[in-house]
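Q: Each structure below appears as structure tokens.
Readers should treat all values here as calculations from the given coordinates under stated rules, not as data from a laboratory. Source: prediction; values computed, not measured. Cβ atoms are built from the backbone, for glycine too; each structure is taken alone.
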Structure I
Amino acid sequence: MRGKVLVATFKRNFIVMLRAYPKDFFIGNVLTGFYTVIGALFMYKMLFNGVVGEDFLKFAGTGDYMSYVILGSLTYIFVVRTCLNVSRSLITELREGTLESLMITPFRRGEYFIGNMLQQTVATTFEVTVSLIIALPFGLNLSNMNVKSFLLIVILALYGFFGLSMVLASIMLYTRDTYISQNTLFVSMLLLCGITFPTEYLPKVIRSIGELIPVTEISNLIRGTTMLGKGIFEQSSTIIYVFILSTVYIIIGFLSLKRIEFIALEKIQG
């Protein structure tokens, strides 16, 4: 029965989340976004005296620095939560001793990972909603938001985050490491993907590296449709680029996982 693995994975993950750590991860992620916004507010008010330069206006297309940082922070929370939990799914199975059992079952990789992604999307959406409410008093302005365009961008963003998760899952399973690989990626995204400042401030070589990570243009799309009210056609070239790049990530991730799963099982057998 198609979809059975997806539903089972979705339910299992929710049960584990509610019973094992219902509050800790939620509070930690909300605080992460809160601290980022507070740090940006202090810099904006105390260091920049509430004024942005002409370069920022040119690169960002707006002088609303706080909305820029808040939306970037919320995007960062979403990508960290989805990438972290989806990519860690197989190595968690390995550590818990259930990877072999999983492999001999009617295991559909696509449904398994999509189930993980959907469960994490639901949980993270709640966290981001709470963070959004907390951020409103700090100057978040959504008056120009293009709702139809935003909904499409959200779907595209989830597609991009899923592709990134697949590649990270391969790296984690092969190295049997989560800490170094995931934190290297997340710190790199914070620097390269324009979370708190436009990527145009970076040197061209480093900026080119950032463009190879879907989060960079996804952040720009989210800001464009919420802060500037841009429609789908205005951002069509960027949307197509993100879709193609995310598809490449998904293909690489699934192809590499098939090989790395065998390597992981061989290592288990000694």
Structure II
Amino acid sequence: MANHDGKVAIITGGAASIGAAITRKLHADGAKVVVAARSVDKGEAIAAALGTGARFIATDITDDAALTALVEATVAEFGRLDILVNNACSYGDDGPATPRATWLETLNVSAVSAAILGEKARPHLKAAGGNIVNIGSISGVFPHVGRWAYPVAKAALRHLSRAQALDYAADGIRVNMVTLGHIWSDPFDGLTGGDRAHADAVSADLNLLGRVADASEVAAVVSFVASGEASYMTGSETNVDGGYSALGPERRVPLMPLLAGAR
């Protein structure tokens, strides 16, 4: 089990869904956690539920002044910063018809803000020997029909992770990405009307494990990657995708027998 005793973590978008699972896991593994999110009700609720060593700071991550205040408040209260999890993202996407404003908002939330916050956190992460975990998506690796802005933003975050790892190595700061496949989360819940079995059925042919993942399965990997147990990992990409990226375009279909079969 990862041990984060004495460490302090900021989790953007850490009040709901996958972000909340990450917040709870890091806290359970010993870290003091700061939830940075716009949803006041959910943010205050998770901080209250976790109790000691948890704080919510209402944050618009597209506002540079708010990011400065977030980092300063974290260090003022807890004395240090060891872990930054860039989890917040925007799902704004109308495929080829995506308007410029949505393009800019999606890129701003999902990639640009992670870059700006990382740089603001950098001196404190350097002092603590800390690290950054960026939450990516298979959408940033593979094109998806009818989706443009979100996948492009996640692709930008993927490259940002490598750029950060390269430039921050001199400061002793590790930077890694955890790339997610189909996770039971707010978007999946909303699209299916809360029908987990339907989500599993739709996902079954698209990954090797035949189901969507629980958010807690993501959180466990994030906690490990952020821990000292992963001390020789930087610039890496760890897939939590049930084998989606290993499956390939032929999926589970045996091509040769089909070629040799009746026509």
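Q: Quick one: distance in nm of label points 7 Å out along Cα→Cβ at positions 88 and 192 came out at 2.2 when computed from one of I, II, so which one is it?
A: Answer by label: I.
Q: If Cα extents along the principal axes in Å, for residues 80-151 alone is computed to be 45, 23, 12, which of I, II is the source?
A: II
Q: Comparing relative contact order in percent (Cα under 8 Å, 6 or more apart) across structures I, II, which is largest?
A: By relative contact order in percent (Cα under 8 Å, 6 or more apart), the leading structure of I, II is I.
Q: If helix-only ellipticity at 222 nm (-39500 (n - 2.57) for each DSSP H run of 4 or more, over all residues; to 500) comes out at -13500 when worked out from the coordinates, which of I, II was used?
A: II
Q: Consider the structures I, II: one of them gives 36 for percent of Cα pairs over 27 Å apart as calculated from the coordinates. Say which.
A: II
Q: Among the shown structures I, II, from which was the value 16.8 of mean count of other Cβ atoms within 10 Å over residues 64-71 calculated?
A: II
Q: Where does the value 1.33 come from, among I, II, when Rg/Rh (Cα atoms, Kirkwood Rh), for residues 104-143 alone is the thing being computed?
A: Considering all the candidates, the number was obtained from I.
Q: Which of the displayed structures (I, II) returns the greatest value of percent of Cα pairs over 18 Å apart, for residues 56-175 alone on calculation?
A: When percent of Cα pairs over 18 Å apart, for residues 56-175 alone is computed for each of I, II, structure I gives the biggest number.
Q: Then there is this: One of I, II was used to compute mean projected area of the Cα convex hull in nm², for residues 120-167 alone, and the answer was 3.8. Which one was it?
A: Only structure II yields this read-out.
Q: Mean count of other Cβ atoms within 10 Å over residues 128-135 was computed and gave 24.1; which structure, I, II, did it come from?
A: Going through each structure in turn, the value belongs to II.
Q: Now for a separate question. Hey, mean count of other Cβ atoms within 10 Å over residues 32-39 derived from one of I, II reads 25.0; which structure?
A: It was calculated from structure II.
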